Structure I
Amino acid sequence: MSSAAGPRNQQFFLTDSHSGRRFLVDTGAQVSAVPASRFDRRSGPNDNPLQAANGTTIATYGSRNVSLCFNGRTYTARLLVADIRQPLLGADFFRQHNLLVDLRGQRLIEADTFISCPCTHCWCNLCN
């Protein structure tokens with residue numbers, strides 16, 4: 001069933017306790033990324049754009065090594081800097097840290113230890 005405004009999708013997020021940023025848990029993304037700042041954009045995009053699922057091109061501006069803390073657990077990662085609005089975690093991050101995405105349980109699970117990290121969620125209208 002869909003609402004009058006269009007179909008709705010439940011999205012899951014993890015909040016980094018170091019920075020306070022909310023990261024979208026994006027099971028369809030191959031790579032993890034953060035939004036480009038004005039400073040990042042000053043030198044112009046690099047020659048390695050991303051391609052969105054809908055076929056559009058997304059400019060990238062290099063990468064950034066970060067330390068993220070979710071539920072008291074620290075993870076290091078290299079995130080792409082891109083023309084996106086929301087920081088996101090993709091398959092590269094889940095694979096690097098051996099994390100399983102539990103959609104029903106709304107959490108990430110470390111496959112080695114079975115320690116889980118609960119996600120927050122929101123209902124969002126899907127864009128066409």
Structure II
Amino acid sequence: TQRLDRLVRRVLDGEGIAWHYVGVILTDHATVLDLNRAYLHHDYLTDVLSFNLSGPDDALLTGEVYVDLDTAAERHAEFGVTFEEEVFRYVVHGLLHLAGYEDATPAEKAAMHALEDRYLAGSV
């Protein structure tokens with residue numbers, strides 16, 4: 001959709017990322033689980049996966065973000081948001097990972113969540 005395209009561009013521009021190709025793939029549990037197993041050696045679901053496909057000498061980002069629509073459908077009500085809002089949060093989260101953000105610690109998670117909120121509100 002145009003809203004999704006604008007959101008992707010807002011995040012990439014906001015993070016100062018020069019990019020060649022960034023794909024957002026809207027998919028399901030089965031695909032996300034297969035990708036987790038094949039590339040991350042995780043045998044569990046995640047709501048979003050990000051893959052930086054750029055080479056070490058590439059000046060422009062090439063990457064893909066896989067969003068699990070099944071997870072968004074299952075969880076959006078838990079957070080009091082629409083299905084679309086939950087999907088958009090996953091997209092922003094995945095893009096922030098491509099930008100180099102991590103969420104391994106509580107502080108990193110909180111910082112990413114705050115930045116997601118700003119992008120989703122359109123204030124960045």
Distance in nm of label points 7 Å out along Cα→Cβ at positions 67 and 83: greatest across I, II for structure I
If you rank structures I, II by relative contact order in percent (Cα under 8 Å, 6 or more apart), the highest one is I
Value -14500, calculated as helix-only ellipticity at 222 nm (-39500 (n - 2.57) for each DSSP H run of 4 or more, over all residues; to 500) from one of I, II, is from structure II
Distance in nm of label points 7 Å out along Cα→Cβ at positions 43 and 75, calculated, reads 2.7; among I, II the input was structure I
Candidates I, II; Rg and Dmax of the Cα atoms in Å computed = 14.0, 43; producing structure is II
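Just so you know, all these numbers are worked out from the coordinates, no wet-lab data involved. Keep in mind the model is a prediction, meaning the values are calculated, not measured. Cβ atoms are built from the backbone, for glycine too; each structure is taken alone.
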